[in-house]
Structure 1
Amino acid sequence: MRIRGFHAPVVKRVEVRLPGWEGVRVCQLTDLHFGLVTPVGLLRAAVERANAEAPDLVVLTGDFVCRGSRWVGQITETLGALEVPSVAVLGNHDHWVAADAVRRALERAGVVVLQNGWTEVQAGGRTLAVAGMDDSTTGNDDPEATVRGLSLPALGLTHNPAAAPALWARGIRGVLSGHTHAGQMHVPGFTRALYRTALRQPYVDGLFEGDDGWVYVSAGVGSAAVPWRAGERAKREVTLLAVG
């Protein structure tokens with residue numbers, strides 16, 4: 001399906017392991033970038049696809065706006081259609097533009113916004129936790145505050161995947177992020193190398209697993225600078241995670 005000449009987001013299915021979260025289905029939306037560069041129809045299509053998957057929980061990992069606050073109202077209108085409990089963190093573009101306005105728009109849509117804290121969620125017949133660390137690119141992250149008082153099995157959220165090790169070090173074994181758009185124009189063998197060296201970004205797209213934990217980096221839905229995407233890994237995605 002195409003919307004205003006752009007391919008609609010695809011549903012990308014990923015299997016991960018996270019103790020205590022077995023059997024839970026989590027849908028991730030990220031980098032929606034409401035604004036001129038991203039047609040709102042693409043974002044509505046992403047929400048429709050998220051609802052169609054009937055997950056236990058939706059998480060949103062930042063960058064809701066692009067270059068201005070003019071489109072903040074579309075956040076409430078579009079994300080208010082989500083049909084299951086939803087939790088979000090903010091991204092660098094949100095802080096650059098209007099973090100408080102973005103947070104209020106999300107809350108009006110019924111989304112819980114975490115800024116270096118955690119919240120309980122009911123999923124899979126259990127009480128679990130989502131821990132959300134604020135954006136590290138803009139220096140708003142505080143890993144200690146994020147996990148303070150946390151004892152439940154937790155899923156971590158933070159916009160920039162480079163910050164994931166700070167959560168692993170504090171007992172959060174699974175982290176969801178965005179930020180990179182998978183390079184937006186993804187060239188196999190080149191994009192990851194460029195990000196790791198020139199941009200100091202070790203986690204560019206997909207699932208990265210280590211001894212201390214894992215981070216999944218979604219390619220996201222929207223665009224911040226140019227509207228186009230190229231390459232299989234950079235396709236606009238709605239991520240559905242099955243936790244085993």
Structure 2
Amino acid sequence: MASGLMQSYYRWANATEAKVLDWVDPEGGWKAHPMTHYPLADFASVFAICVAYVLFVVFGSALMKQGIPTIKTGSIQFIYNPIQVIVCSYMFMETAIQAYRNADDPVMGNVLYFFYLSKMLDLCNTVFIVVGKKWRQLSFLHVYHHLSVLIIYYIVFRVAQDGDSYASVVLNGFVHTIMYTYYFVSAHTRDIWWKRYLTMIQLIQFVTMNVQGYFMYSRRCPGMPPMIPLIYLVYVQSLFWQRYDT
């Protein structure tokens with residue numbers, strides 16, 4: 001019975017994936033994607049992870065509020081944060097120097113795949129929040145951001161492996177390198193003089209991503225399905241206004 005359910009799930013997921021990617025890329029370029037066989041690079045995987053994430057947030061939070069003692073994650077985060085610094089700085093630097101590499105040996109597809117996987121790693125932040133009972137940090141914006149960015153970069157990885165994807169990876173990698181460095185340092189010291197600049201850096205990131213999204217959509221660059229910059233622009237705007245409202 002379990003095997004039958006799995007087969008039914010994969011049939012549904014594959015059909016849904018085709019509909020979604022056809023909607024985003026009507027010309028069907030995604031069908032020639034050379035990296036569709038990569039682990040977790042399919043709708044069945046990303047959808048299952050997203051559902052598991054939401055269930056963990058809902059039921060995990062409920063269980064922790066029923067009297068389960070707070071689980072300390074300091075030792076895990078002592079390792080996790082430096083790993084994130086290494087991962088994010090690699091993606092930032094690898095993408096930033098892409099223009100100087102041999103065009104016959106592009107690595108952007110691999111970087112985008114790595115970036116997509118890193119969004120799964122980011123979900124650990126929510127796990128730390130829930131088991132640590134840090135409820136003030138468990139906002140709708142937090143859950144929305146982690147969930148939606150994973151889905152969006154699954155789509156970007158599948159249909160938009162070109163130069164227009166560089167900027168967001170460079171920006172995200174750079175900002176997250178700084179953020180995870182801050183998380184690591186703040187666990188060992190209270191006085192961090194550059195803390196006040198974090199919000200400014202994130203604001204610059206939002207503005208830059210908005211400008212990029214506008215130009216990508218208005219200029220209709222060849223090779224980039226128009227739906228991608230539209231989704232990107234709407235998403236960045238949604239993050240900005242949710243952050244502003246809170």
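The numbers here are math on the coordinates, done by the rules we state, and not lab data. Owing to the predicted nature of the structure, the values given are computational and were not obtained by experimental measurement. Cβ atoms are built from the backbone, for glycine too; each structure is taken alone.
Structure values in brief
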| read-out | value |
| --- | --- |
| Parent structure of the calculated result 1.00, given that FRET efficiency 1/(1 + (r/R0)^6) of positions 137 and 217 (r between Cβ atoms, R0 = 35 Å, to 0.05) is the read-out and 1, 2 the choices | 1 |
| Source structure (of 1, 2) for log10 I(q)/I(0) by the Debye sum over Cα atoms at q = 0.10 Å⁻¹, computed value -0.55 | 2 |
| Answer label among 1, 2 for the case where helix-only ellipticity at 222 nm (-39500 (n - 2.57) for each DSSP H run of 4 or more, over all residues; to 500), calculated from the coordinates, equals -6000 | 1 |
| Of the structures 1, 2, the one that 2.1 was derived from, the read-out being distance in nm of label points 7 Å out along Cα→Cβ at positions 97 and 113 | 2 |
| Label whose coordinates, when FRET efficiency 1/(1 + (r/R0)^6) of positions 81 and 209 (r between Cβ atoms, R0 = 30 Å, to 0.05) is calculated, return 0.35 (choices 1, 2) | 1 |
